[in-house]
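Next up: some structures, all given as structure tokens.
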Structure 1
Amino acid sequence: MVFIHGAGNGKDAGEITAHEAGCQKNELASCHALGLALMTPKDKEGDNNKRAFAAFEKGCQGGYAPSCNGLGVMYIQGMGVPRDVGRAMELYKKACEGEVSTACLHVAMAYEEGRHVTADWPAAIRFYESACAQGATQGCNTAAKAFAEGDRVARDPEKARKLYDRGCQEGDEDACKERDKIK
């Protein structure tokens, strides 16, 4: 639950300056890009992470869901802010509602593994299905497999087939193969 797509290393001054200017004009996508450019996982307490946190917070408070996911990563890792797992999960859920598939996967995996929350397989499946609906093939495949095998859910081959088909439509060849195996 630590990776965030596009995270930089906090060293590209030109990129940082450009995004900072946009963020100051309340361009929320620029705030998000600024947060990504500033994130430095190797220096959790560094100034760049504090600045990244502020940029993500501005984006999230403004309704830019990817920034809520970024804040979640920062809270779960204690980057630029004290570690707060509960707050991270709230932010991931908010980002998932805003159609950020990665955030849905963060929540689903936490519920599946009982990591940071009480294990809850039905909740995990719901979040995997949300991730799938947003194009994350990992969500499609995990939920489909559960329904195909009746793993802690009622066996539902038709639902499994539809989930695998969605993964297949997203270009996942394994999903296509699994879909075609379902009887």
Structure 2
Amino acid sequence: METLASFHPKVVHFAIALLLTYVLLEFLYLLFKKEYLNKSATLILFLGVLGSLASLLTGNQAYHYAESLFDNYDIKIPLGLIDEHEEYATWTLFWFSGILVIRFILNLKDKLKGWLQIAVFVLSLVGVYFVYETGEHGGELVYKYGVGTKVIEKGIVPDSIQTPLKDEELEEHEH
């Protein structure tokens, strides 16, 4: 479980890069109408969806691993923030999966032109919002709360998330 969780920070950056590259390719295809841009956008979107799926799976494992660490060190885990991060990640995966299905169908029927092409591009821009929100919440978990860092694993936690120790516990830790 810990091993799969350790891949989350690595996998998630590929998913972000691929999905944002897809949106750029979608825009370029809208401008230049070159078939190689259409095919490239579809391929990069497919890889981005796979990366998002891997990110979601490793993220779920990372959540369970972090939860056990936080329990062991009596640290208050920001469950609401983790839930929001997971919700945006799920929306991101489903949103871009939907776009992939739409693109695939429109390409099969040779209909990814005109207003449909503009609509797919607008949908991709909405997807950028989901990517942003997912990353924003994930970044807060790491940089504000130390979730997923070696600092937490070693039991050194930021003051903002550590449960205050009682006087008796403080005396035990000093010795």
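Read the figures in this text as sums done on the coordinates, not as results from a lab. Computed from a prediction, not measured in an experiment: that's the story for all the values here. Cβ atoms are built from the backbone, for glycine too; each structure is taken alone.
Computed over structures 1, 2, relative contact order in percent (Cα under 8 Å, 6 or more apart) reaches its largest value in 2.
Compare distance in nm of label points 7 Å out along Cα→Cβ at positions 21 and 53 across structures 1, 2 and report the one with the greatest value.
Largest one: structure 1.
Can you say which of 1, 2 returns -0.36, -0.83, -0.97 when log10 I(q)/I(0) by the Debye sum over Cα atoms at q = 0.09, 0.15, 0.17 Å⁻¹ is computed? Considering all the candidates, the number was obtained from 1. I have -27500 for helix-only ellipticity at 222 nm (-39500 (n - 2.57) for each DSSP H run of 4 or more, over all residues; to 500), calculated from one of the structures 1, 2. Which structure is it? It must be structure 2, since only it matches.
Between structures 1, 2, the calculation of mean count of other Cβ atoms within 10 Å over residues 13-20 yields its largest number for 2.
Check the numbers for FRET efficiency 1/(1 + (r/R0)^6) of positions 117 and 141 (r between Cβ atoms, R0 = 25 Å, to 0.05) across 1, 2 and tell me which is largest. Mind showing how you got there, number by number?
Details: 1: 0.70; 2: 0.10.
Going through 1, 2 one by one, FRET efficiency 1/(1 + (r/R0)^6) of positions 117 and 141 (r between Cβ atoms, R0 = 25 Å, to 0.05) peaks for structure 1.
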